[in-house]
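Scrolling down, you'll hit the structures one after another.
Each value in this text was obtained by applying a stated rule to the coordinates, not by laboratory testing. Worth saying up front: this structure is predicted, and the values here are computed from it rather than measured. Cβ atoms are built from the backbone, for glycine too; each structure is taken alone.
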Structure 1
Amino acid sequence: MKNILEYAKAVYALKTFEIKSIPGHEGGRNQVYICSENNENKYVLRISALGDKKEDYLAETEFVHYLAQNGASVADVFPSINDKYVEKYEENGIEVYLSLFAYAKGMLISDNGYRYRDGAPLTEYFYNTGKTLGKIHQLSKTYTANNTRADYFDIYNEDYINKLIPDIYEDLKCAIYNRLQQFRKFSKQKNNYGLVHFDYSDGNYHIDMNTGELTVFDFDNCVNCWYMFDLANLWTHGFGWCQFESDPQKRFDFMKMYFETILTGYRSETDIGEGDLLELPLFIDMVLIENIVDEFECCAREGEELDYEDIEDAAECLIRNIPYAGIMENEFFED
């Protein structure tokens, strides 16, 4: 690793910078380092060695730079001294790809004990979450790629699911196959399908606790998918704010307020079709499938057996057709 870091310092002109590793999180795909100079200039160095194609990294970084240059609040990517957003380093036959990003202003809300900024209501946070995502999606609708990322069904398809998930989980596999058939019926139009973050959650943006502004990072899962996926992902993460409320109706009322506030922020930047919104329960299932696939992939990379408890809630919702995380099908958009 020392040789790689020395190469990174040279190719990104970081000779005077201190480079510290960020502890990896479960399921993390990359090695990440904070590069700082006199505790002022800060960057994030990402080193990827998973065997993904260089074109995938090029497609990601080109999209991030396009977003940043056109007003989206994302952590921009910086070119090397060779004017490249992605640098390749090879040692002992192993190829590693490097990229350098801005350090996002602010902090993770989890690092603040899930407390939002003093004196501001949570609704401001929910609104800004939707608004920031809406700007990203609006720009995605006009984006023309030089290098392309995968489409949803390139990754999530019956053949891959069959190879990835052991036959002992046959009920789960059948439930996923059923959802995939339903997803294939969704239309793919420029206004509802394009390059999305695919992991838009509070672990992948910082909040400026003075202004409430969000800065988004970690686009390495970005994929061409329905814009509703990112919104459905926000729904599933929003449930944490009311999960300890014992009254089901109060939980549902909170989730309705939460998502409507997100949509108000989102619609201040771009539109989302009512027909797509009515499919929210299925898009939530799409999120559950992504989470389940990710767990199986992590276990496969680490050579470990899956602990079913890690996916049990999501799996049982798919198998038993149980609405997930507070949603009441056909009731959410009724007034």
Structure 2
Amino acid sequence: MIKKKIFKCPDCGSTEFYKDPERAELICAKCGRVIEDSMIDISQDWRAFTDDQKEKRARTGAPLTHRRHDKGLTTEIGKGVTELFKVPAKKRSQFFRIRKWQKRLLTSKDRNLSFALGELQRLVSYLGLPATLHEEVAKLYEKALEKGLVRGRSIESIIAALVYSLCREYGTPRTLTEISQASGIEKRELGRTYRYISRKMGMRILPAKAASYIPRFASMLNLSDRVQVKAINILKKARKKDVISGKGPCGCAAAAIYIASVLEGERRTQREVADVVGVTEVTIRNRYKEIAEALNIEEEVEKKAKEEEGGKKRKKKQ
């Protein structure tokens, strides 16, 4: 028992208290009133060098997460074949029976969340999205499930629509085509579900900016940081000239990357850029002409493009 003089107990006026380290409570030694609970343990945290030490010295569990249907709290009876060897042969049938009933006792909400969050994990991994976005999508899906918005629609389409909307908010936008390919949902169905979910949940997501696409597309084209910075500056100047307002962000980003790659001596053809971005060459050509004319760099870009083409031809002949 650790006695500590802090202040008077509001019930009996005693000044004698003790801490219960297991319950993290401060208790009055005279009347037993709990003065403070959920106290933070500020004692020394020792390092662990073996599994045994880690188990003995651990003072906390895993953090709560919305990425699991049970928030990471439920203990699940082992699934692997190796678990059977830890159970006596006579009790293996009982082991199977308990495991079966554990699955049966799951609520419909838990079963739905379990499947949906598995699909979300696959989608996030495929698209290379951050963990913060993963957590937020899981929270929103649970809210949509509680409101009954999932009923009558496929779980995959709801998950894909939420990922599409939050990618914009987190500054890592993905195109409808990319999400459609990753999820296996048609673009039309994905767009319809996205509009429905955003309306019902009161989500107001602003359109993605063209500049937010630049780093990913430039990386896919193996372009340097100089090209990325140049492309972003081109888009900033074009926005001031009011050239790209109302235009598709992917097409504008593709045109800016093409112009920057030519000016920085790392030229990529319009066909190469179009294949990566997912737009047509005609779209890139139109956006390129509009931006180049507004910034008075059309002649410079064409001159450098011809020089690079001539250099490549000479290298081939040699």
When mean projected area of the Cα convex hull in nm², for residues 46-133 alone is compared over structures 1, 2, which one is greatest?
2
To test your reading of the models, identify which of 1, 2 gives 0.75 for FRET efficiency 1/(1 + (r/R0)^6) of positions 70 and 110 (r between Cβ atoms, R0 = 35 Å, to 0.05) when calculated.
1
Kindly point out which one of 1, 2 the value -17500 was derived from, the read-out being helix-only ellipticity at 222 nm (-39500 (n - 2.57) for each DSSP H run of 4 or more, over all residues; to 500).
2
With relative contact order in percent (Cα under 8 Å, 6 or more apart) derived as 8, matching label from 1, 2
2
For volume of the Cα convex hull per residue in Å³, which structure out of 1, 2 has the highest calculated value?
2
Can you tell which of 1, 2 yields 5.8 when distance in nm of label points 7 Å out along Cα→Cβ at positions 38 and 182 is derived from it?
1
When distance in nm of label points 7 Å out along Cα→Cβ at positions 102 and 118 is calculated for each of the structures 1, 2, which structure yields the highest value?
1
One of 1, 2 was used to calculate mean count of other Cβ atoms within 10 Å over residues 126-133, yielding 13.8; that structure is 2
